[in-house]
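K.L.:
The structures come next, written out as structure tokens.
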Structure P
Amino acid sequence: MQYGREPLQKYDLSSLRILGTVGEPINPEAWQWYHEVVGQGRCPVVDTFWQTETGGHVLTPLPAATPLKPGSATFPFFGVEPAILNEHGEELEGEAEGYLVFRRPWPGIMRSVYRNHERFENTYFKKFPGFYVTGDGCKRDKDGYYWITGRIDDMLNVSGHLMSTAEVEAALTEHPAVAEAAVVSRPHAVKGECLYCFVTLKHSREFNHTLQDELKRLVREKIGPIATPDFIQNAPALPKTRSGKIMRRILRQIARNEKDLGDLSTLADPKVVEELFSQRCEAAA
């Protein structure tokens with residue numbers, strides 16, 4: 001998306017049958033671009049939810065059989081029983097948003113953590129006894145489709161209002177100049193936390209105050225005034241692992257100007273971090 005359609009035009013994509021997307025929840029705008037440009041409007045997009053711990057896909061569409069919704073992991077795989085719980089561990093029915101858990105085991109589920117079974121139980125089963133706790137937030141729409149909203153640890157609490165980073169990121173990427181976005185929290189003296197946003201622009205687009213104002217207005221319109229970003233930083237690239245996952249821990253530390261970043265060995269390109277520090281929003285110093 002960042003570089004448009006031109007880089008793809010030199011390739012013959014006619015042999016593609018199915019497209020996959022994993023690692024991070026994909027926003028609807030990126031899904032549409034992927035489907036229309038890479039898949040030429042004919043390849044189903046298999047947007048799944050799974051973890052290393054689950055041993056395989058647990059939420060997944062069936063290619064060419066499941067009606068797709070851009071950004072949704074659709075339905076549970078055969079034999080998998082998801083549920084959505086609130087903060088008190090109460091199961092929510094129908095349209096709902098909360099903690100994604102699973103009621104029963106399945107063949108691929110991990111059995112333990114090597115030489116540390118107590119950690120295994122505490123991480124995945126202690127918070128809501130009787131359920132496997134993924135650590136991810138999720139919402140279910142009126143048609144029963146599941147939408148991953150991001151890690152619970154990445155939820156934002158602004159003036160007592162909880163919101164998901166994925167929701168704000170999806171709003172930012174609706175702007176035609178934005179290729180990718182990542183949102184983290186930053187301490188705020190009045191609100192408790194505020195939104196610090198990193199945006200990667202499409203090729204040849206310019207980052208300026210006008211764009212920042214447009215992005216803030218877009219988020220207000222899509223989510224509400226409480227979600228208005230306090231800081232929006234230009235990010236030529238985002239810190240990602242070699243498998244393509246955004247390292248939000250690093251982004252939070254950049255937003256807070258914390259230079260002790262710890263282990264960066266899994267970063268695909270460590271130079272990205274230096275560049276992001278150099279372009280921090282001045283008002284956030």
Structure Q
Amino acid sequence: MTSGTGELAESNWPPKGGYRWAAADVRNQSSLFWWSRILNSWLNCRPVISKGVNGDIVSLEGVSAIYRVCHGQEGATEKFFYMYMCHFSQLHVRLPLDGFTMGVLRALNVAPTQLHPNSWAYLQAFRILFQSLYLEPTPYAFLYFYDTRPRRPATWLSLISRPSISRLDAFSQSFKHFKDGYFKAVVKEGGKAHFLKADGSTKFPFSWTGNPSRYKDMGMDELSAGDKEVVEILLKFVDKLPTKGLVRVYNSVHSVIDIEGHMVQSGKKNLALFQSLRKEIDECVFLPSFNV
């Protein structure tokens with residue numbers, strides 16, 4: 001039996017049982033990529049791996065019709081996690097995930113597919129903004145601006161903006177049809193350093209969890225000195241920043257120019273502050289040091 005014939009046969013099999021802790025619409029949604037040929041066709045058109053990173057860090061594979069996005073690692077000989085195609089096609093995520101992104105997933109105690117794509121947009125916008133300011137985004141500084149309300153049975157976790165302090169506007173992109181677009185990223189030998197700790201444990205939850213973290217009105221006193229610094233910089237912006245525009249910058253050749261263009265749309269004060277912060281940090285970075 002060829003692999004294609006086998007995949008067609010499996011497409012009629014019932015899903016694996018259990019996982020009642022997950023919501024019905026999560027448990028019942030099979031993957032569009034049950035046939036590897038469909039996945040390979042899509043991968044030919046979309047970058048998934050970061051530039052300069054060896055492509056053999058992961059093997060991207062289809063998902064048998066009996067498996068669901070919330071299913072764990074039972075029976076797997078190699079560690080893997082699921083990703084949605086919208087992560088790459090619309091949100092410009094690339095593998096391997098960086099330390100900030102993995103830190104957010106750890107803090108939320110969710111797998112990549114368990115965080116709703118709209119919330120991934122906030123994460124990506126926050127990340128590109130601080131990179132453009134030569135600053136390191138930190139997970140808890142990011143989460144300071146959001147609350148979470150995990151539900152039972154478990155479903156996709158959304159970040160809820162705190163109205164009084166939120167600095168990123170609501171992401172208006174529709175992700176109505178994202179749920180069936182998941183595939184496997186199997187960690188290969190060359191990717192272990194990116195995704196696994198020295199003891200072999202994962203750097204972020206690879207599988208869905210039944211107990212995502214709950215955040216409510218995080219206080220400044222809960223933040224480290226470094227996190228407070230990041231939060232205070234973002235609070236200086238007076239008008240809400242364009243989440244959708246910032247996410248689009250990942251596709252840009254001239255990212256800073258494009259960010260400034262989006263800043264103008266959200267208010268001239270934001271643009272002036274952005275330029276001032278960049279100039280201030282530029283001067284700190286390039287200021288010559290003298291040894292006494």
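K.L.:
Supply the structure label, taken from P, Q, corresponding to FRET efficiency 1/(1 + (r/R0)^6) of positions 61 and 245 (r between Cβ atoms, R0 = 35 Å, to 0.05) with the calculated value 0.95. Show your work: numbers first, answer last.
P.N.:
Numbers: P: 0.95; Q: 0.55.
Only one of P, Q returns 0.95 for FRET efficiency 1/(1 + (r/R0)^6) of positions 61 and 245 (r between Cβ atoms, R0 = 35 Å, to 0.05), namely P.
K.L.:
Supply the structure label, taken from P, Q, corresponding to helix-only ellipticity at 222 nm (-39500 (n - 2.57) for each DSSP H run of 4 or more, over all residues; to 500) with the calculated value -5000. Don't skip to the end; give the middle numbers.
P.N.:
Details: P: -5000; Q: -10500.
This value belongs to structure P.
K.L.:
2.0 is what came out when distance in nm of label points 7 Å out along Cα→Cβ at positions 117 and 133 was calculated for one structure; which of P, Q is it? Could you put the intermediate results ahead of the total?
P.N.:
Details: P: 2.0; Q: 2.9.
Answer for the origin of the read-out: P.
K.L.:
Comparing structures P, Q by mean count of other Cβ atoms within 10 Å over residues 53-60, which one has the largest value?
P.N.:
On the way: P: 18.8; Q: 15.6.
That would be structure P.
K.L.:
Follow-up question, since we're still on this one. Taking mean count of other Cβ atoms within 10 Å over residues 45-52 for each of P, Q, which is largest?
P.N.:
Numbers: P: 18.0; Q: 11.2.
Comparing P, Q, the top value of mean count of other Cβ atoms within 10 Å over residues 45-52 belongs to P.
K.L.:
Here Cα extents along the principal axes in Å, for residues 165-204 alone was calculated and came to 39, 32, 14; which of the structures P, Q was it taken from? Display every interim value, and only then the final one.
P.N.:
Values: P: 37, 19, 11; Q: 39, 32, 14.
Structure of origin is Q.
K.L.:
Output the label of whichever structure in P, Q has the greatest value of relative contact order in percent (Cα under 8 Å, 6 or more apart).
P.N.:
Values: P: 13; Q: 25.
Ranking P, Q on relative contact order in percent (Cα under 8 Å, 6 or more apart), first place is Q.
Bear in mind these aren't lab numbers, they're just calculated from the coordinates by the rules spelled out. Just so we're clear, the structure is a prediction, and the values are computed from it rather than from any experiment. Cβ atoms are built from the backbone, for glycine too; each structure is taken alone.
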